[in-house]
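Structures for review follow.
Since every read-out is calculated from the coordinates, none of them should be taken as a lab result. Remember, predicted model here, so these are calculated numbers, not experimental data. Cβ atoms are built from the backbone, for glycine too; each structure is taken alone.
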Structure 1
Amino acid sequence: MSADRKAVVLIALLATAGGAARLEPAARDLGREVLGATDGWAAFSPGTTGGAAATDANVFVARNRRELIAALNNGVYPPPSSTPSSTPKIIYVAGTIDANVDDANQPLSCSDYNRNGYTLEAYLQTYDPAVWGMVPPSGPLEQARIASQQAQQARVRIRVGSNTTIVGTSKKATIRGGWLDMRTTSGVNPTNIIIRNLTFEDTFDCFPAWDPTDGSQGNWNSQYDSISLRNSDHVWIDHNEFADVTTADETLPTYFGRLFQVHDGQLDITNASSLVTVTWNRFLDHDKVMLIGSSDGASADRGKLKVTLHHNFFERVGQRVPRVRFGQVHVYDNLYRLKKTDTYAYSWGVGIESGIYAEKNFFFTDHEISPDRFVSRLNGTAIVTLETQVNGASANQEVDVRAEYNAVNDPDLTDAVGWVPTLYGEVHDTFLVPGAVASDAGPFNW
């Protein structure tokens with residue numbers, strides 16, 4: 001392991017006599033660091049530097065929602081425009097920022113967002129399939145749910161503009177309940193963004209939509225990802241943790257015979273986004289983790305969705321790690337720990353025209369999940385799976401995951417993905433992945 005991976009981040013927040021915070025110069029400043037010149041798709045010209053060029057006037061410390069949104073908009077709150085600033089900026093997150101708060105930083109509950117007479121009790125009574133039938137909800141109460149959802153969205157959605165670095169000041173720096181949203185606004189596509197050293201906790205939707213036509217039994221579907229990229233490029237997501245804690249799926253109720261799912265994705269990359277590198281993160285206890293490509297009909301995604309995933313730890317997650325449509329995605333040196341057989345669906349989703357190039361990944365399982373289940377064919381035709389190990393302890397215990405899939409499924413998947421990765425950094429042999437990733441993935445060990 002290289003020395004910089006183990007080095008501590010030496011940024012300290014010191015309280016001044018007036019109670020404000022200032023940054024103490026340090027030997028290593030995560031906010032000024034840029035993506036390495038060979039580190040995956042986001043390193044392609046001109047590279048990814050985030051806010052590293054920020055002047056001192058555009059370096060901020062955010063301790064709450066208001067301060068974070070102000071920092072993203074040149075220090076101004078409320079924002080003067082729906083388009084966040086593209087001025088180079090560094091934002092240091094200190095402590096825990098809760099997105100479900102009012103402007104005075106007072107907590108908001110789900111009922112505080114209720115609009116136009118919406119209550120969950122009334123919704124459940126009205127749209128119970130035994131009463132309403134198996135057709136999508138409509139009418140005033142469904143419109144009230146949408147209005148309530150939009151009220152919550154106005155609080156939790158935090159727009160991120162170009163040339164921005166957001167970084168935690170300590171291992172405990174957290175954004176709770178928030179949605180960092182990078183998307184086209186007023187014709188401006190976000191580019192050159194770095195997000196590091198943060199915990200994203202409990203991004204949840206108070207107002208899931210009931211869709212009785214989703215699957216054979218219907219499903220509850222939610223809004224809000226912890227991070228979402230749409231029409232964005234040159235983005236580096238590094239050394240973060242994503243987890244559901246107080247809203248973990250096992251704590252949620254069941255309505256209409258289906259889990260009342262308040263979560264969507266943890267990190268979704270869609271709508272012609274591209275040149276993204278995702279490194280050294282922990283994704284924990286979640287169902288739908290990472291969607292790359294939004295729909296089979298999104299033809300604008302062709303030639304886009306170029307993503308590198310390496311040295312990430314996926315633990316007790318259900319599916320989409322990742323699910324890919326159209327994109328060329330390099331998946332290497334990741335660690336997968338699969339333990340919940342009742343909720344596990346698959347790991348690598350082979351979607352339409354996708355090209356997953358997976359190599360040197362390590363899977364721990366409880367021996368009830370066989371390697372053929374690591375892959376799901378979702379209208380795609382090809383995947384490369386090289387040097388995968390499953391519960392192995394030595395270099396010669398490799399499993400051909402694609403062959404295992406083909407042995408029990410029809411039609412076969414080929415390895416004709418149409419590309420070979422050319423830009424990547426440090427690569428561990430597969431049997432070394434558990435030690436490297438388990439110890440160093442997630443926020444830095446300060």
Structure 2
Amino acid sequence: MNVIAVAIAFKHELVPQKARHRKAGMRRVAVTGMGVVSPVGNDVETFWHSLTNGVSGIDEIHRFDASRLHVSVDAEVKGFDPKPYYASVKEMRKTDLSMQYAMAAATQAVTESGIMDSALDHERFGVYIGSGIGGLTTLYEEAKHLVQNGPDFVSPFLIPKMISNMASGAVSIRFDARGCTLPVVTACATGTDAIGEAFHAIRDGYADAIIAGGTEATITELAFAGFQNLKALSLSENKDAASLPFDNRRAGFVMGEGAGVLVLEEYEAAKARGAHIYAELAGYGNTSDAHHITAPDPTGTGAARCIRIAMQEAGLKPDQPIYVNAHGTGTRLNDAMETKALKHIFGTSCDTLHVSSTKSMTGHMLGAAGGVEAIAAVKALQTGIVPPTLHLDEKDPECDLDYTPNEAVKADLAAAASTSFGFGGHDGCIVFRKTEEVQA
């Protein structure tokens with residue numbers, strides 16, 4: 001009887017607690033902070049200046065000896081110092097490079113948002129930072145130690161440095177975020193899906209604020225060998241003719257790295273505390289091609305459904321002035337498919353649609369791409385400047401939209417979208433609106 005009584009009492013205590021956990025109603029979501037580590041700048045100001053001025057981060061591979069590879073260029077993060085983002089060097093050394101990028105971007109975003117100085121309920125404060133691959137740098141180095149020297153020489157920190165959830169875990173510890181913490185892993189759609197899922201969690205009342213984005217650090221010989229043998233990478237030796245989204249010469253993507261992180265908050269709470277609101281995150285779509293493990297569905301059907309869901313959720317119509325930061329990898333299949341998807345959604349309004357691929361400058365940052373490109377979309381919306389698709393010189397009849405070739409343009413935008421598509425058929429799209437465009 002005592003056991004039954006305890007169980008009943010526990011049940012009665014648990015139910016109201018769970019009910020209180022969700023705040024009812026569809027709530028608006030604000031972007032109040034942003035942080036970035038990228039091949040073209042390790043803070044938002046530098047990053048955005050590079051994108052709008054056509055500064056490329058693509059160069060010869062310097063991180064390791066690439067003489068055994070067929071690939072010769074990449075997009076490495078430059079001049080990054082993780083030490084200012086950690087309490088000690090000892091603590092920093094227990095983390096993989098992907099975790100360090102995430103910590104840097106998250107710290108920038110949280111500091112800018114000022115959220116830690118607010119009356120924040122830390123049990124409703126979460127972290128959604130994903131990584132497509134996780135601590136591959138650590139895994140590769142420790143595997144070499146195992147082969148060369150034996151198991152006793154493998155680091156005791158191999159597992160916590162390697163596993164994909166640890167960027168979210170480390171950031172949640174750093175900022176005492178005790179709410180929903182979920183590291184999304186959907187390959188190259190990871191950053192977009194992490195931000196989108198965080199948006200839904202806040203909108204639907206399961207959290208009040210979430211640090212969200214993506215991170216990746218895979219500049220290793222192992223990763224290059226894998227992608228190279230999959231025939232996914234550009235083999236160009238010319239850094240200015242390697243990452244060529246939507247160009248007829250495109251023949252594969254350029255590997256990049258870094259992190260992009262946003263602070264998302266319930267809109268009214270952010271407004272009440274006087275936070276600077278960059279934009280409102282208003283729509284998110286998530287679909288699957290259910291087609292192939294690496295190739296996108298050439299019809300673009302899954303991608304189009306994803307974009308349509310995000311647009312409808314944001315209350316947008318195709319004829320409104322919109323910028324799309326395209327996935328635009330520079331592979332033959334992706335760029336043609338994405339063009340079809342956009343034409344299917346926007347139809348006759350494609351003539352006024354602004355599109356560009358910032359991967360022409362940053363390379364493909366894999367799981368970090370969606371986070372970094374979300375920042376580019378927000379900045380385009382905020383500044384009215386559409387960044388270019390660099391080195392777009394030869395038109396492809398299959399890619400016949402306005403991809404903003406080579407030079408940034410001014411545009412009075414109502415909204416900005418960012419699309420991401422990952423191996424496995426994952427499709428993600430998020431849509432940001434100007435705050436004055438939506439009535440409270």
Work out the source of 161 here, i.e. which of 1, 2 gives that when volume of the Cα convex hull per residue in Å³ is computed. 2
From which structure (1, 2) was helix-only ellipticity at 222 nm (-39500 (n - 2.57) for each DSSP H run of 4 or more, over all residues; to 500) calculated, if the value obtained is -10500? 2
Which one of 1, 2 has distance in nm of label points 7 Å out along Cα→Cβ at positions 115 and 171, as calculated from the coordinates, equal to 4.2? 1
Comparing relative contact order in percent (Cα under 8 Å, 6 or more apart) across structures 1, 2, which is largest? 2
Structure from which 16.9 was derived, Kirkwood radius over Cα pairs in Å, for residues 227-306 alone, options 1, 2: 2
Which entry (1, 2) yields the derived value 1.0 for distance in nm of label points 7 Å out along Cα→Cβ at positions 131 and 371: 2
If you rank structures 1, 2 by distance in nm of label points 7 Å out along Cα→Cβ at positions 195 and 419, which sits at the top with the largest value? 1
Of the structures 1, 2, the one that 16.9 was derived from, the read-out being mean count of other Cβ atoms within 10 Å over residues 235-242: 2
